[in-house]
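All of the numbers you see were taken from the coordinates with simple rules; none came from a lab. Please read these numbers as outputs of a predicted model, since none were measured by experiment. Cβ atoms are built from the backbone, for glycine too; each structure is taken alone.
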Structure 1
Amino acid sequence: MNDLGATTISDVVVVTGASSGIGRETALRYAGRHARLALAARSEDTLQQVAEECRAAGAAEVLVHATDIADTAQVQSLFDTAIARFGRVDIVVQCAAITAFGRFEDLPADVFEKVVRTNLFGAANVARCALVHFQPRGTGHLVLIGSLLGVTAVPYQSAYVVSKFALHGLVRLLRQENRQSPGIKVHGVYPGPVDTPVFGTAGNYFGRTPRVPPTAVAPGTIVAAIVRATGRQQSSERQVGWMNRPAIVAYHLLPSIFDALIGPFLRAVAFTSGPSDSTEGNVFYSPPLEVDASAASHA
């Protein structure tokens, strides 16, 4: 990073969840700043498409590494491969997440556990590898993408809400633990609803199909907050989305009213009216079982 915090051609940026949504837009934004990129997600084929877009957008170099962040060894392989290729990592943006819709008791136990494992344990795996690399160097930015649902509980996404509440705590404690290393910055970015493919790929046990709510913002709004965070000289946390602040105020100051209204509101705006079959969606999508650093592609 230069003195103004702008990404330079020498910066190495790791983006997890880079195959779609916020992660894809984050990769493209840093590509436009000529960063060197290490892109990770579970689908290598989709990552290769994003890699081509990043090269066209101006990325100095792009490495692709299929990674399930819930697997500690795969995350370690991602970082080992990126460091072997580029020599270091400067910025890590953890965007990968999955969800499943439905009442708590209707979610199969293995679906609930997989969502929590990916969103919480996976984010912890990424954070651990990033900080272990940053600490000897005394510098680096770690961005963890949380959610408005990490501070305001709502129905019909129990596993996601539980994981994001825990992630919010993880961000705060990592900020506390790294206060003595001023060159290491930990950022929490907390979007409200975002217009991404997650609504179409999520597990669904609600009986109606989830849809992008009218309150959703574009992924670019979240990415702008991510880039601003990595230009700051101190750790930060930020809610992003026009409805975040009103929702948080209502949740804390008017809890009975919030709890009474949030269910009908979500049923009206977040699901179609027609019936749908239960599906696990992309919850259990599995990348290749063997992760070989020499097999990672780059150009």
Structure 2
Amino acid sequence: MRAAVLHAHGAVPQVEEHRDPEPEPGAEVLEVQAAATNPIDVRIASGAFPRERYEPPYVAGKEGVGRRSDGGLVYFDFSRKPFGAFAERTLIDAGSGYPVPDGLDPALAVCLGVSGLAAWLSLEWRGRLAPGENVLVLGASGVVGQIAVQAAKLLGAGRVVAAARDEAMLERARSLGADELVSLAGDDVAGALRSASGSDGFDLVLDPLWGEPALAAIGAVKPFGRVVNMGQSADAEMTLTSALVRNTPIDLVGYTNYTAGEERKAAAYTQLAEHALAGRLRVRTERLGLDDLPDAWQRQGASPHAKLVIVP
């Protein structure tokens, strides 16, 4: 079969011939229908990500949608090495993954995994979003942010403010349901966020950025509001004073898909898939062939503002 093989930590996967996966006890072969690129793929390939570290050579790619031998589609986010998602076929633990409903485009279904679960569970589980609440989505130009804008509305948010640097993608956030937009490229971001928060401030902030944008957002949170950090696209560090957390006060919590638990993730994926199938949840995708994977890998580091989906 053809596959994108990583030959050394930190390298770009190369498309070439690779041995086919064979059925083995406790595992099943999938025909890959779609696979998505994510920043986590690059981190894993660096060899410096402790949660998933593999010795090359192996087929790259964390998540995909594949067809089982019985014809059913399944979303997966783990392949038995040396196999991976960026290939014509892969090998997963038997019975693992989440069923994809009939009629849902595999290219959309794969977007609901790493990105969709991060957005949904950050709001619903860690953020404890309640109906009618005022929500700020930072980084709303990215795929996670664009899903989060829609997810917040689907979960009952009364008002959703989208904030990002990219003006064109902010307008897309408006088309997806954002009630107000804030540019993070302005001179007074903190003031703009406070103004957009209304008289009381935000109940919940979803933060995939950290750094200065997160610091500005924390200043616009109402008493006993929550800030959920689930990324560091702007900066890995920031200086946060004790008074800013205590005097309001706020809850500052973290999120990662790795600690959400399979049962919770499976239930959330089912909800996301139902909304997507009904047309209530949209994701901007760019479909690429397997030969395009090396270029897509490089583009992933520059925040392409669309889910790059590899269709083998």
### Message
Using FRET efficiency 1/(1 + (r/R0)^6) of positions 124 and 172 (r between Cβ atoms, R0 = 25 Å, to 0.05) for the comparison, can you identify which of 1, 2 gives the largest number?
### Response
1
### Message
Once mean count of other Cβ atoms within 10 Å over residues 148-155 is calculated for all of 1, 2, which comes out largest?
### Response
2
### Message
Of the structures labelled 1, 2, one was used to calculate mean count of other Cβ atoms within 10 Å over residues 12-19, giving 15.2. Name it.
### Response
2
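Match the computed value -7500 of helix-only ellipticity at 222 nm (-39500 (n - 2.57) for each DSSP H run of 4 or more, over all residues; to 500) to one of the structures 1, 2, and report its label.
Answer for the origin of the read-out: 2.
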### Task
Using the calculated result 21.4 for mean count of other Cβ atoms within 10 Å over residues 36-43, pick out the matching structure from 1, 2.
2
### Message
Tell me which structure, out of 1, 2, gives 25.8 once mean count of other Cβ atoms within 10 Å over residues 84-91 is calculated.
### Response
2
